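Before anything else, here is the set of structures, which you'll find just below.
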Structure I
C-alpha cells in the first residue's frame, strides 16, 4: 500500500467528509489518493481561507475540520488560520507537504521548518517520516484536536514518504469519557450559590457544546438564575429568554456590568481568558464577590480573573450536578435589581431600530437582519466595528447561529466561515456580514462559493475605511489618519465572479432586498453604506452614562 493511500484511509476512519485547500506538487500522491476516496476536496483560492473553512467546520460539528496546503508559502499561509482555530477552540487539522526528506536535489528551495513554525500555534505538530508513523500520527492528531479544549493540530507528509510503499492500517478511535467534576468541588460551588443573595450566571464559548447547551437550558429554566453571555457564548441559551440580561460585548460600563457589579456570586460556565474578558475582577472583590469557574480545564489565573472556586470536568455533567442539588433546597435570592437593569437594557436596545438615515445606521441594519433571518439562520461575522453592534443588539436563538471570533478576532474569516457553514447546513439560511476591509482580505472566495453553487448572502457594510481602528483612534483623541480606503465597485466585482451584486440606496430597501436574495438561488452580495458617526458617542459615552445612572 502506498503511504498516501494509508493516510487517506486513516482520514476516512476518522469520518472526514471534506478537505479544504490548495494542493501543490508535493501533495500529488495525496491528491490522487483523495480522488479515489469518498472524501470531497473543496478547492479554495487561498490557504488562509481554507483554514478558516476547516476551523468553522470543526466549530459547527465538533469534528475535526481538515485543510491541505503544500510546503513553504502554502504552509505559511495557514498561520493565521491555525491561531484562529487554536484560540477559538475549534478542532482543525492542517496537512502540509514537504520536499523529499531522505534525498533531495533542490537544496533549500522553498524549505521552511513548518513543524517548528506550528509549535506555538497548535496542540500537536509532527512530520511523518515513514509510512509506519502514519496511523498513530493521524489518530493522535484527531484526539488532540477534539479533546477539551479543542484546537489546531498539524501533520506534515513529505513527498517521498507519501510515495513510500508498506503495510499498515488505521488505528480505531478508543472509547473515552470526559472526566467528571469532583463531588466536593460541586458541593462547594452549590453552597456558595445557596448562600448568595444575588447570584448571576455567565455563559462563555465553552458552554457552546450540544450536551452542555441542553443542561444549561434546564438549569436556567428549573433553578431560575439570570444569565448573560460573552460574545462567543451567544445563543447557547435563547436570548429571548426572560432571564437573559444581555451580552458582555464591551469589557466595562454597559448595563450588563451593573448586574455584574451587583452580583455577589458569578457562576462562570465555559469562559476562559483566551476570549476577551467580559468583566474585570479586582483584588478588592475577594470576600465580596465569589466567582465560580466551571470548565473542562482549570482556571488560568490572570490579573483580571482569579476565581475562588473551581469545578473542573465535563461542563454538562457539572451543571447537571449543581442543578440537582439546588433543586433540593430553598433559596433566598433577590433578583429585583437584575429585573430593573434588564428593563432599562431592553429599552436602550430599541433605540435606532427604525432610524431612516442613509447611509444606514448600525442598529437599523442589525434589526433588519434579525427580522429577515429565521431562528436557525446562521450569521458569520467578519471582524470589524459592526461585530460590536451585532454582538450587543442581535438576539441569538440557537447555539452557533451567530459566528463571531472574540479570541484571535481575525479579519478575513467572514466569507470563508459562511461557505463552510452552508456546506455543513445546506438547508439553513446563511449570511456573511463583512466590512469592506475584512471582505477584501479573502474576497477571492466568491469564486469558490459560485463554483460550489451555494445559496449564500453576503452583507457588505461599506464605510470606505478600517472602521474599528478609526473608532479607537477617535477614542484616544488622535486625528483621523491612515484609515480610509478606495474600494472597487462591489456590485460589478461580485458580478465578475458570477455572483449577483446589489446596492442599497435607502434604509427602507434593505430588509426587502435581503428577503429577495434568500428567495433567489445563487451567491448574492449586497453593498450597504453604513454610518459609523455614532460609534464614539453611543459605545463610549451614552451607554456608560445611561448605565451609570442605575
Structure II
C-alpha cells in the first residue's frame, strides 16, 4: 500500500528530527503498526462503513440481485470468526455485514442474567458490544497483516513482490454493523444520547422499532404495543441529529414496524384535522358508536365524521386496533418513516412468505418507488414446516395429488426424501434471492444464528465427551475438523494475539525480547 511506504518515509523523517534519542526506533516497524491499526476511532469506522452501505444500496437499486446479508453476533470473537471465514471462503467481504441483535444482548450479555427481549437489559451493553465487535475485527486485520509482514521478512525475489502486493491490497475485516436500538430505551432524548454512543463505537446503521419503549416485546411474541407515528418520527429525527452531530452525514436509519403483529396502542394520537397522520392512526382503532348519554365513568371518546366513538379499552388501559388492519398499518408506518428521514424499512412478519411481504412493499412503492427492506430471516420461524406447507398448498392448487401428505405433520422426518420436501428445500435455498427480486429486500439477516449454533455444537460435544467417546468426542468432533477445514483458531494462541505480542516485544526490546513462539510452543504442531 502506498500509505505503508509513505508511513515509512514519514517516520524516518521524524526519527531524523529527533536525533540520537530515536536511534532504536525502526521506521518500518512503526509503519507496520500503523497499517495494522487503520481505524483509529469508532467514528473512523462509522464514516468508512456508511459509505460502503450507501454504495451497496445504490447497487441494489440498479440490480436487485445485489442484495446484502449478515448474521447476528453476541460476542466480538463470533463476529471476528464470521468475517475471517467469509474472507477465507469468498476472498472478499463485499455485501456481507454483521448484525447486532438486542434479543441476544438481553439473553446473553445482561448482568441480570438471561432476559426476554423486553428492553430490560442495560442499554449501554449494546454500544459496548459494538465497540467489542470492532475491536475484534481490527485485531483480525492486525493478525493477518502481521503474518504477511513476517512472510515478507523471510521472502526474497518474486516471492517478496507477491507478498508485498497482498499487503498493498489487504481487505479489511471491518464491515458495516446494523445495530438494534430496540424502541430507543426511553423518550427521544434518551434515544439520541444512546444513538451517539452507538455511532461513537462505530455503528453506521441503527435500527429502531415503533413499539412503546416500556412495553417492548420480541417481534415474534404476543402483546406488542405501538406508538403514534409522531412519537416514532421524533426518535428517527433524534438518531439523524446524532449522526449529523458526529459528522457521519450518510449514516443509515432502519425504521422497523411491528404493526403486523401488534394489535394494541397505549395512546390515542393527537389529531388537528381530518385525514392528518394522527387521524389516520386513530382510524384503525376498534370503536363503537354511542351517544353522549351512553357515556360511562372514565370513558374515552373520539369524534370522527361527526360521530362520537368509544375506542375499545382493555383492563390494561391499552386500546385495541381492529382485527385485519395490520398490513394497512404497516404500509402507513413505512411510507411515513421514509418520508421523514428513515433510509430502510424492516417489517416484522409472522412467517417467511414472499407474496405477503411483496404485497406490502408494492403498496409502499406506489408512494416511495425505491423503498427497500431489511428482513429478519428469523429462527423464530419453523422454516421447514412453513415452506413444506407452502409447497403443499401450491401443489394442491395446481391439481396435484397430495393425499400422501398430512399438512399439519409435514415436519416429520418421513417426508424428508419426498418430492414436496425437495420443492420446499429449493424454495428455502433461493428465498433470499427470490425475496430480494420480488419483495424489495435489500438486506437479509439471521438475528440469532450463533445462539443456536453454540447450543447445538455444545450439545453434540457434551454427548460425546461425557459419554463413551471420551476425548475422541473432542478430537474427532472438533479439533480434527478444525485442522482439515483450515479453521484459524485451531492455533488459538495465535488467534488470541500471541504472535502480534511477539512482534511488539521485538520492536520494543530487540534481541532481549522473550518470545512465546519458540521451538517449545505446542502451536507448532499445527
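Each value in this text was obtained by applying a stated rule to the coordinates, not by laboratory testing. These numbers come from a predicted model, not from an experiment. Cβ atoms are built from the backbone, for glycine too; each structure is taken alone.
Once FRET efficiency 1/(1 + (r/R0)^6) of positions 40 and 256 (r between Cβ atoms, R0 = 30 Å, to 0.05) is evaluated on every structure in I, II, the highest one turns out to be II.
Among I, II, considering only percent of Cα pairs over 32 Å apart, which has the greatest calculated value? Going through I, II one by one, percent of Cα pairs over 32 Å apart is largest in II.
When helix-only ellipticity at 222 nm (-39500 (n - 2.57) for each DSSP H run of 4 or more, over all residues; to 500) is computed for each of I, II, the one that comes out at -10500 is I.
With Rg and Dmax of the Cα atoms in Å, for residues 160-279 alone derived from the coordinates and found to be 19.2, 74, which of I, II does the value describe? Here the read-out was taken from II. With FRET efficiency 1/(1 + (r/R0)^6) of positions 16 and 368 (r between Cβ atoms, R0 = 35 Å, to 0.05) coming out at 0.05, pick the structure among I, II it was computed from. The structure behind it is II.
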